[in-house]
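J.: Each in structure tokens, the structures are laid out below.
What follows is calculated from the coordinates using simple rules that are stated; it is not laboratory data. These numbers were taken from a predicted model, which means no experiment stands behind them. Cβ atoms are built from the backbone, for glycine too; each structure is taken alone.
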Structure P
């Protein structure tokens, strides 16, 4: 039986993406939690951000924006000494983005607390990545949370990040993340790197080596698929008209949110992948990482969950 009031936790970085048009709320785990909250609210569930922000203007803004969305800020720690994380985002000529990620942000010092010790075993799913594990403190906290979240579906979005010549990942964090996860999510560019770091040959070997329920594979306009013990599973692909100022920032996080929200509602894998495609396509059609889902999108998601 699915949890009647499931919580999906986004564990890791909370930050602001600094576009030329101004700051926008971001951080992959935060994005997942925001979108999961939108999807789960009608079903009695919620999304929650477990992170750390500074005692500064942007930190207050993170809390304000989450509150405005009806989300709890109870699991957001406040660092008295370090600033809220920021990432300078630049568009590339091919329509993609480059990221300049500031060092020594508040989320690099995410601490283990009684609050996290209570949240971990009670959540229905948790999404975590590699970026927030670039520092020893946050890495230890994230890995302890995952170990303690014994009832949760665990999605490791490897989300490889490189900034100003520095890789914010290593073999130890990638291997540990795969070993702790039920699902590993990546794209074709990340697959080769992850296989090299973990000593595996391909997605099927990665799944088998770490006894994963599936390797979730994002493929842009072709939609999201999964390599499982039963073979290759695809959801229904989805295309949406894009706004003139649309960007793809956060689209992969929306895929993760749709996938996890569907699973904790009791959906099968194919349905979860189809919901993932819907939410990912919608966010890719809009500017910013966390647009509000319209009623029409909720209706399409609910139609998939009730078939």
Structure Q
């Protein structure tokens, strides 16, 4: 008689130390509830500062264990922003030998940095990039020169952040300076970027057990001036249309570029890449290494469009990344 399979002890890690903490906690609740209890015993872990707790009980960080539970087998990372999306948490998990759901420490650090990501993806067929000016903390900058090069309006954004925190659409030279200072509250480096007018889209992608899942493209129609934090996380503020209303030829170009970028960066698990389509050409915006996973988030919608539940999606990711 066969023994029943013992469920894998999965730590669903949420929270974090950035402005995205509350978004992360909402995502993690959805993920926690979706996991198949026949395969996994999930533990919802709140990471804050350097502590990790489960229902108020501290995790022993020396071996990633809980009292009366023992060592946890696997980490499903749902921490948006630092330290879950920039490689810090992954580095700790590597040290204690716990497999996890996201890209590696190095790749996570890379994809969290917009400037380095754009440099790495240069040459990917079918993908274009907006012009930019990088401002580093402590360096002098000339707002008139920035405006002359990039033209107004332009975007000012933290170089290493997410969820559109600290992003400003600057419409005047005078607004650029305050926008840069606001972005510095989120990141040590600020990207001033050319405004690309067009259709905003987003596409999830993952490779699991050798099978490529290039998910349907979602069109994002913000009721605000752009897809800012309010538009992303307030019900009714954005129309999310899957599949996107773009030409088949453009959709094929985007999908090809998305898969090529995933492979070139060396990503693992599920990631999401955002673009603006102008005149049929996809302009890269950013890589989301730990995409949102609330009920209304984009990747779960794209999974559903190809017949995958969130339970299905995470089963595929866990099986592929657990080793």
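J.: Tell me which structure, out of P, Q, gives 27.0 once mean count of other Cβ atoms within 10 Å over residues 75-82 is calculated.
T.: The value was obtained from structure Q.
J.: Kindly point out which one of P, Q the value -9500 was derived from, the read-out being helix-only ellipticity at 222 nm (-39500 (n - 2.57) for each DSSP H run of 4 or more, over all residues; to 500).
T.: Computed on structure Q.
J.: Quick one: distance in nm of label points 7 Å out along Cα→Cβ at positions 83 and 267 came out at 2.4 when computed from one of P, Q, so which one is it?
T.: The read-out was computed on structure Q.
J.: Can you tell which of P, Q yields 19.9, 77 when Rg and Dmax of the Cα atoms in Å is derived from it?
T.: Q
J.: Also, quick follow-up: With relative contact order in percent (Cα under 8 Å, 6 or more apart) as the yardstick, tell me which of P, Q scores highest.
T.: Top value of relative contact order in percent (Cα under 8 Å, 6 or more apart), among P, Q, belongs to structure Q.
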